[in-house]
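Please treat every number below as a calculation from the coordinates, not as lab data. Please read these numbers as outputs of a predicted model, since none were measured by experiment. Cβ atoms are built from the backbone, for glycine too; each structure is taken alone.
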Structure P
Amino acid sequence: MVFNAATHYACLAMLDLALHQGDGAPVRAADITQRNDIPGPYLLQILRTLKSAGWVRATRGSHGGYQLIADPAEISLLDIAEAVGCGEAIATPEATENAGERVLRRCWQRAVEKSREELAGIRLSDLAAECNSQNAAMFYI
C-alpha cells in the first residue's frame with residue numbers, strides 16, 4: 001500500500017483535532033497548518049473530505065474552525081486512508097502476466113492485506129493517548 005501526502009496530512013489533521021477535542025472550541029485551520037506543517041489550501045481540501053465522511057464539523061465566523069465530532073476510538077488509520085482515496089491495491093496487467101508476474105502479484109496483494117490489517121487496528125484514540133503521554137513525560141528546565 002502506498003501512502004500519499006493526502007493520507008499523511010489527513011491523519012495529522014485528524015490527530016490534531018482529536019488532541020484538541022476536549023477544548024470545546026473549534027480548531028482554526030491556520031492552527032492545524034502551523035502545528036503540522038500542512039499547506040493551507042491542501043488542508044482545507046482534506047478537511048472538506050473529512051467533513052463529508054461525517055467525522056468533522058465546520059463552524060464559520062471569527063470563532064469558527066473545525067471540530068472532531070466522531071469518537072476517535074471508532075476511527076482507524078485505515079478509515080482515514082480510505083476516506084482520502086488511499087487504499088487501492090497495486091495493480092498489474094493480468095492479460096500479459098507470466099509466472100513471475102503472478103507470483104509478484106500475490107506478494108503485493110498479501111502485503112496490502114497486511115498493511116490494511118495493521119492500519120485497521122490503529123485507532124485515532126490510541127495515537128492521541130500516545131501523543132499525550134509523550135507530552136506529559138517532557139519537562140523543561
Structure Q
Amino acid sequence: MVKFDDIKVGDEIPADIRRTINQDMIDKFGEVSVDFNPLHVDPEFAKTTPFGTTISHGSLTITFIMQMMAEWLGDGFLREGQMIGMKFIAPVKSGDTVSPHGKVVDKRVEGDKKLIECDVWLENQDGTQTIVGKAIGQAA
C-alpha cells in the first residue's frame with residue numbers, strides 16, 4: 001500500500017494484473033449479475049453480431065481496474081473509492097487478455113481526507129483501450 005507523501009502527480013499505478021477472459025468467466029458473471037443478454041452468454045447468437053463472438057459484461061471488466069486501485073491504495077479505496085465517468089470504448093471479447101493501467105492526475109487534501117485522483121483504463125492484448133475513466137481514493 002502506497003503512502004500519500006510518496007505519490008506524485010504523473011506517477012503510474014503499479015499493477016501486475018492480467019486476466020484472460022473466457023466464456024466460463026462470462027457465463028458465471030452473467031449468473032451473478034442476472035444479465036443473460038445473448039451477446040454475452042450465447043456464442044451462436046454472438047456469431048451473428050458485428051463482434052463475431054461473445055463479449056464480456058462491462059461491469060466484469062471494470063472489476064480489474066478496481067482491483068488495481070484496491071491493491072495500490074488498500075482500505076482507502078475499498079472504503080471511499082469512486083469510479084467516475086467510465087466509458088466503454090471497445091468490446092472485450094472472449095479470449096482477450098486485459099490489463100488495468102492508471103496514472104495520477106491530482107492529489108489533494110480535503111478536510112481529513114488525502115485524495116488521489118487517477119486516469120484509469122483497461123487495455124487488451126493489442127494495447128487497445130477498452131475502458132477509460134477516472135478513479136478517486138484515499139491514501140494513507
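With helix-only ellipticity at 222 nm (-39500 (n - 2.57) for each DSSP H run of 4 or more, over all residues; to 500) derived from the coordinates and found to be -18000, which of P, Q does the value describe?
P
State the single structure among P, Q that was used to calculate P(r) over Cα pairs in 10 Å bins from 0, in percent, giving 12, 39, 29, 15, 5, 0.
Q
Given that distance in nm of label points 7 Å out along Cα→Cβ at positions 20 and 76, derived from a single structure, equals 2.8, which label among P, Q identifies that structure?
Of the structures listed, the value fits P.
Can you rank P, Q by mean count of other Cβ atoms within 10 Å over residues 12-19 and just name the one with the largest value?
Sorting by mean count of other Cβ atoms within 10 Å over residues 12-19 in descending order puts P first.
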